[in-house]
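S.K.: Once you scroll down, you'll see the structures, which are given as structure tokens.
Each value in this text was obtained by applying a stated rule to the coordinates, not by laboratory testing. Because the structure is a prediction, the values reported are computed rather than measured. Cβ atoms are built from the backbone, for glycine too; each structure is taken alone.
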Structure P
Amino acid sequence: MILDLNFEISEDLKLILSSLNELLESKWSTKKLRAVMEGNKSYTEELWKEIVKLDILPYLSTLSLKDNVIINEFIGRKLLPGIVVSSIVAARGIKSKDILNRLYSGEVKIAISDSNFVPSADEADYIVIGNRLIQRRDCTIRTFNSLDNSMKISKVDRIEKHEDIEVNNAEVALSLASQMVGSGEEVLSMSIKYSKERIAFGKPIGSYQAIKHRVVNDAIDVELARSLILEAAENIKYVWIAKDLANKKIPKVLLSGIQVHGGIGFTDDLDIHLHLRRALTLSKLYNSKVDISEFLQAI
């Protein structure tokens, strides 16, 4: 995180973030993410079992929305595999106790979307579209080679039966926006570090105005998106504007991070493109619900 949030988060949240960080430092890496993108699903299963053992899923459903935002920011920075991300988001958005209990125990994994184009549906036991809960066996899915192959997009159709469940789509959208901001924060941190360490013409590149202004503008964009998300956690009517802002600002920050790193930024050696692939994928979900009339006041 760009700002130090220790002053505004509870001791319980600090503890869960510390435990989650310890788990991911030992069990997860972007090297494993690359292997997942190439088809190795064993790393996903290993991580899923550890996430379930940590009991973070039931914890997410009891948190304040603000605390949920902060945890999802952290998850966004760590780039977990798509079906794990989707199941974590579902743990907060779904309000059906029966399916949640199965999710908490690790018995099922859930893919979630607002349309019949669903990331990670090919790895899910259940698929949630809007407020419809669909067992994978009760539909046909066609999976596509996708921008982020750790959460491939599938088209879900020929739904034979479904169950209507309660889903808070606003909370789902806010979780996704928070993860996008986490990616923005991670790449911005990489850019700041690189601009201090990379020497050109005898000086750190961060001392040159072109780089300095770019990084400052990126920091402003990340904090604008993050501030609106935190406001939406307190006032849910701002969720769709917050998601829309994240959709617009965060991919630009990630592209800017590539520019700051120069030629190496375009290579697979760095993780920036992984964050860009993830953010662009998440930006296509829950992205068309802004109703400006809700914010208009009569003169």
Structure Q
Amino acid sequence: MLSTSSKRRTAKQPRAARASTKGDTRAAFLFLSPWIIGFLVFTLWPVGYSAYLSLTDYDVLNNPNFVGLDNYRQMLSDPKVSLALGNTIFYTVFSVPIHIIAALALALLLNRAGRAAGFFRTAFYLPNMTPPVAVGVMVLLLLNGQNGLVNSVLGWFGIQGPDWTTDPNWVKPGLILMSLLTLGGSIIIFLAALRAVPEELEESAKLDGANAWQRTLRIKLPMISGTIFFLTIVNTIAAFQSFTEAYTAFFGSGSSTYGNDAALFYGIYLFQQAFTFLHMGYASALAWLLFVVVLLVTLIQVRLSRRFVYYESAQP
């Protein structure tokens, strides 16, 4: 049987464990408190307040005037909303697959580059350091229909380049082309995923007679499907929020050209309503519509991922 002193020590141990757990919890909340305060003040509160403003007529100068769902009804009859949303969807549908395919192709090449991969990895990532405003200026310099670099290069091969910045049919393709400058981040992520593919799988496929294309299609792509899914989600959300490059190239000077309507992305129209016309209530409603659209698209992608994304089972 246990002595009296042993019983006392046994009874004290759970108390000490509980006290230690409480101390650890307090310490954890103390370290997390800067993030929690920042989230509450700079994220949760603005999001909640914007939901309220979307139900008001607010011009910053006067107090908000509650108007209910009038802002949302106005969106249904505003032709600029459908135009801007259509431009954004077009840009997203084409730019995201091109971005993913190009980044994956370059990552596959880098994965075979050996020691030179470090240099090329840095070279591909450097354009990501370019400020978006500078990229917007580059749109006008490189895609100028008269003397832009892109059309000059096409002219070497006897191809008449289009008017990228003035022809409404070529404004969005030009912006999609310029978006390829920021492939670097995706390339690095893809390269890391490719190098994490077990070498034993490729060796087994080689022994079975699979060529490089078959190994890529049947082994590498399924093994990095989670990375492909992640980058698809991230780039889709970024494409729906496109603003700076198009605004700098086509709206920064306040000019009105044929290209403006073709480059009127949803984020630009939201910005105009909020900070040009001071329709803060209407702009908040526009922001919530964008949130709902992005949420629905993301949920659809998550749903489809259950069929196409492979996750390696956790090891016991």
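S.K.: Looking at structures P, Q, which one was Cα extents along the principal axes in Å, for residues 97-248 alone calculated from, given that it came out as 65, 37, 27?
M.R.: Label of the source structure: P.
S.K.: Using the calculated result 18.5 for mean count of other Cβ atoms within 10 Å over residues 137-144, pick out the matching structure from P, Q.
M.R.: Derived from the structure labelled Q.
S.K.: Comparing FRET efficiency 1/(1 + (r/R0)^6) of positions 217 and 273 (r between Cβ atoms, R0 = 25 Å, to 0.05) across structures P, Q, which is largest?
M.R.: By FRET efficiency 1/(1 + (r/R0)^6) of positions 217 and 273 (r between Cβ atoms, R0 = 25 Å, to 0.05), the leading structure of P, Q is P.
S.K.: One of P, Q was used to compute relative contact order in percent (Cα under 8 Å, 6 or more apart), and the result was 17. Which label is that?
M.R.: P
S.K.: Among the shown structures P, Q, from which was the value -21500 of helix-only ellipticity at 222 nm (-39500 (n - 2.57) for each DSSP H run of 4 or more, over all residues; to 500) calculated?
M.R.: Comparing all candidates, it corresponds to Q.
S.K.: Using the calculated result 66, 58, 39 for Cα extents along the principal axes in Å, pick out the matching structure from P, Q.
M.R.: The read-out comes from structure P.
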